[in-house]
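Readers should treat all values here as calculations from the given coordinates under stated rules, not as data from a laboratory. Not measured: the values here are computed from a predicted model. Cβ atoms are built from the backbone, for glycine too; each structure is taken alone.
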Structure I
Amino acid sequence: MTQSSDKNTPDRLQRVLISGGGTGGHIFPAISIANAIRRRYPDADIRFVGAADRMEMERVPAAGYPIEGLTVSGFDRHNPLRNIKVVWRLIKSMRRARRIIRDFRPQIAIGVGGYASGATLKAAQKLGVPTLIQEQNSYAGVTNKLLAAKARRICVAYEGMERFFPAESIVMTGNPVRASLLDCPMTQPEAKSALGFDPQRPLVLIVGGSLGARTINRAVAQSLDALTDGGTQLLWQTGKTYGADEAARAAEGHADVKATPFIDRMDIAYRAADLVVSRAGAGSISELQLLAKPVILIPSPNVAEDHQRKNALALVERDAAVMVADDECCEKLAPTVAALIADPARRGRLSVAIAGMALRDSDEKIVDAVEEAALPADEPDK
């Protein structure tokens with residue numbers, strides 16, 4: 001028995017289910033989409049489904065939305081025997097997702113990636129609920145490719161995605177980013193001063209995500225003298241896990257280096273930066289595009305389908321970023337930073353090129369696609 005739209009389907013969004021998470025790169029876009037739906041439909045009931053042991057179980061309620069957790073996890077590519085438990089968890093999660101959907105009766109289920117997204121959207125499709133996929137990367141993941149055939153709309157951020165998805169379902173929207181990043185009222189010198197740096201000298205922002213990036217932290221720690229040669233200053237977001245303690249110790253005694261596990265005001269940090277060093281997650285790239293920041297991308301090798309390298313190449317091919325491979329980071333990061341800091345014209349060209357790839361108002365465009373997928377063909381009542 002399907003739970004498809006009945007004859008009395010309303011002409012406005014009333015019940016929306018959003019699924020996904022696992023990392024901030026999935027959670028922040030999901031919350032941005034929810035907020036955009038709420039702005040357009042203030043009375044809409046928006047609920048989330050995530051993985052029970054992941055960060056969305058804290059971040060989503062903190063943003064004001066209810067969430068239910070599935071005991072789902074990803075497949076282990078290194079130890080296939082462990083996947084017996086993964087398959088059993090997936091079956092249980094599918095059953096729970098079906099119960100959630102039957103009880104809530106959403107008009108649409110939106111998947112933003114992450115372990116829970118596949119189980120939830122597959123259950124929704126089997127129950128006849130319209131689905132929308134938000135694919136953030138330039139190379140589609142296995143789960144989204146499997147779900148694509150029955151998805152009403154597929155929102156993407158890169159050109160050429162018809163090689164993965166049905167062309168008639170694709171909508172070019174870009175990836176939603178945190179609105180607060182775009183509203184910094186300070187000039188660059190003011191931002192540098194607010195962070196405790198000399199406003200007249202160049203500043204490099206190094207970010208490795210909430211957990212940190214071990215390779216980046218190691219490369220920076222062993223190259224601090226070279227990185228700060230000539231008066232360059234570093235704002236180094238180490239994360240709280242991978243090499244954070246060693247990074248903090250390495251930064252001691254370097255007056256031009258501030259190492260911190262977390263940066264509260266990323267809008268100020270981005271505004272202050274003359275150059276950014278970052279992983280190549282889809283969310284980070286979208287932020288950098290909108291902020292027109294020259295960047296050195298160091299793709300993580302520990303991601304599905306090597307998608308970060310492919311994200312980075314999509315920019316490098318348009319001369320919109322510089323890429324350093326993870327296994328060459330310790331050797332090449334410092335000279336690459338030094339060369340770009342010494343070449344303002346090159347940084348300017350990178351800034352123009354990356355800004356040219358930016359897609360604005362992505363959250364609103366996604367809500368437009370949600371309406372097209374969930375509501376009757378006539379004009380929705382807004």
Structure II
Amino acid sequence: MIKIVDKSKCSGCHTCYNICPKKCIIMKEDQEGFWYPEVDVNQCINCGLCEKRCPILNDMKVDNQPQAYACYNKDEIIRKGSSSGGVFTLLASLVIEKGGIVYGATFNNENMVEHIKVDNINDLNKLRGSKYVQSKIGNTYFEIKDYLNQGRPVYFSGTPCQIDGLLAFLNKKYDNLILQDIVCHGVPSPKVWKKYLEQFNIEEDANISFRDKSTGWDSYSFTIDQKEKFTQLSSQNEYMKVFLKNLCLRPSCYDCQSKSLHRNSDITLADFWGINYIYPKLYDNKGTSLVFINSQKGKELFENIKQSIEYKEVDIKEASKYNPSLYKSVSIPNKRNKYMENIFNNDFNKYSKKYIKTPFLLKLKVMISICLHKAKRIIKGG
């Protein structure tokens with residue numbers, strides 16, 4: 001029977017929840033807003049599956065030789081609506097065209113993040129773009145297994161710990177499963193996100209973007225696009241600063257067991273920070289993806305989109321140098337626990353400002369980037 005003693009040893013992947021044959025495990029929200037398993041001891045039959053399949057309790061390490069690419073989608077509309085280079089849409093579309101299902105994170109009616117399935121290319125926009133909130137998996141793994149056993153192709157996009165969770169749940173290889181993870185900074189608390197949103201009147205058809213590139217890829221904005229539009233540079237937005245200062249991340253994110261250059265996914269997607277130094281020809285401040293090909297399946301899928309992208313194979317060590325979240329967990333701030341204890345009883349922006357200050361040089365760098373981005377658009381328009 002699984003029992004969480006140390007919260008840093010639970011990623012909230014939902015494997016135990018999905019694997020329990022008696023459905024006696026629920027995922028319960030703690031005081032910080034993160035989900036942890038709770039077992040109904042009266043229904044538990046002590047089969048031990050929850051512990052046998054837990055990806056943290058069991059070694060999920062893999063030894064492979066990934067290849068790295070810098071690339072972006074030639075379709076400027078899709079690229080503009082994507083966080084980086086618009087590669088996810090191309091990969092996922094291939095699976096749907098073969099009659100497959102795509103799973104990824106989206107906003108629900110309450111503006112919280114959860115995993116859903118999509119089987120129509122036109123609906124892929126729901127899954128496009130970064131969501132800096134932990135996504136709720138729910139029954140996703142169970143559904144995926146059912147589709148796989150039916151022989152349908154499935155593309156699953158998630159964090160590295162969610163990839164490990166799905167693999168641990170399935171406990172076997174499926175040729176019709178494509179796994180795609182991301183280079184993850186860490187997952188913020190859904191409860192903190194909900195607290196931040198209290199200051200807004202979110203309309204039903206609002207579009208929330210953590211990575212609005214209208215101010216440039218390097219200097220992206222947080223935007224709530226609706227009649228009463230709200231937009232703010234990420235470097236000035238309180239929620240984004242709290243996230244990037246690591247104040248609201250899940251405890252397991254400070255010692256992530258899934259971060260590695262060698263991953264269980266077939267493909268890893270990320271922003272290619274540092275591309276302007278490594279290969280400037282693929283840098284135009286519109287978004288460039290860093291793609292790691294981790295398996296033969298991933299290689300075959302990537303080959304099928306090459307005609308739709310601008311790309312260049314790059315040295316893995318060079319690419320990793322500017323993207324430490326690929327293999328390294330962030331450090332836990334000294335004031336993290338105090339922040340999480342008090343944020344829910346205070347005004348979000350006012351209280352958060354006590355913990356976050358944007359360095360002057362960073363502010364200057366962002367403003368220069370915005371000015372250059374605007375200048376290029378004016379020159380191009382003229």
Structure III
Amino acid sequence: MGATRVVVIGGGIAGVSVAHHLLQLDPDLDVLFLEMEATLAHHATGRSAALLLENLGTGSIRALTSASLDYLRNTPDGLIDAPLLSHRPVLHVGTVRQDEAIDRMLAEGIESATTPTVEIDVDEAMRLFPPFRRDRVHRAIVEPASADIDVGGLHQSFVRGLRRAGGRIATSGRVDAATQDGHGWRLDTTEGSVGADVVVNCAGAWGDVVAATAGVAPVGLQPFRRTAFMVDGPGLDTTGWAFAGDIDHLWYLRDDGPQMFCSLAEENPSEPCDPRPRELDVALAIDRLNEATTLGIRPVNSAWVGLRTFAPDRSMVIGSEPDHPTFVWCVGQGGTGIQTSPGAGLLAAQLVVGVAPPQHSQTLTWLTLGPTGSGPAEDRDDDNC
């Protein structure tokens with residue numbers, strides 16, 4: 001009898017993490033990593049704001065972030081060329097009209113089991129991000145343990161681990177149909193047919209589309225647009241500047257070498273697609289940023305849009321489909337897919353190979369699929385192409 005073949009669909013950070021961890025758990029598996037585009041990480045992964053925020057998301061998201069910290073901070077030897085994390089505080093500011101939002105985020109951060117969010121005075125906020133217009137900063141809170149993530153380095157670490165363990169990568173292979181027979185799954189792709197004993201769906205915004213090709217009911221994934229763009233920096237030494245954002249998620253920005261990375265921070269529904277930026281969205285972001293800062297942003301050097309895909313309860317969907325136990329989901333990463341990728345990939349891989357999650361990760365079992373295709377009620381909270 002041959003090795004069990006697992007096909008992981010989706011070339012982003014979720015899929016490559018699952019594929020890597022599968023072979024770490026069971027080196028005898030035959031793992032094929034399948035991506036529909038010509039390159040890996042073409043969509044959401046390559047368009048991320050690339051932040052580690054321990055207090056972000058639902059309780060289950062925070063648990064997955066906690067489970068990812070060791071990999072992010074102590075990546076196994078030989079998988080990276082430089083550390084994945086660079087410390088950068090995240091600063092949220094509000095005007096006098098935004099007191100309730102400040103209080104709400106502060107309370108959520110204090111209650112977190114990770115690093116508490118703290119309120120700072122206006123002088124400290126100005127020190128952390130000097131371009132603020134002082135009259136626009138009534139209150140400020142900071143997440144002191146946050147960090148920039150080297151997304152390319154993180155993604156490549158999983159790719160290296162996968163390849164070194166004998167995993168295979170196939171690109172330009174969109175799955176058009178998936179059927180079960182007495183021998184497992186047959187995937188009909190644009191590059192030919194592929195057999196599998198287990199299919200892991202890590203297709204991001206296309207997760208429900210992939211499920212439909214296999215006759216599996218959707219879980220209700222909804223992609224949302226988010227616009228980002230680069231502009232010239234202020235020509236100053238920006239060492240130590242925070243990642244700065246409006247408390248109501250109207251904009252955010254940070255220095256990125258000689259440029260500034262900026263976003264409208266919008267959340268507009270979209271179909272799964274390769275979205276393009278809209279001039280009006282970029283113009284609105286520039287207006288908001290110039291109202292809040294003295295940067296005087298004008299020309300845009302480059303712009304793009306990423307899709308952040310959520311399940312209805314805003315927690316991830318990780319686990320086997322009840323009616324198709326060899327069809328495994330790992331989708332719904334929303335805006336936290338980068339920072340949770342080590343923990344989420346490990347959990348999905350453990351479920352595939354039948355290994356119980358470790359004792360310290362028991363809370364992660366919330367995420368396994370129930371009869372309705374989503375996590376339990378206590379985990380739920382809070383455009384076109």
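Things to note:
- Looking at distance in nm of label points 7 Å out along Cα→Cβ at positions 29 and 141 over structures I, II, III, structure III comes out largest.
- Per FRET efficiency 1/(1 + (r/R0)^6) of positions 293 and 333 (r between Cβ atoms, R0 = 35 Å, to 0.05), the highest-valued of structures I, II, III: I
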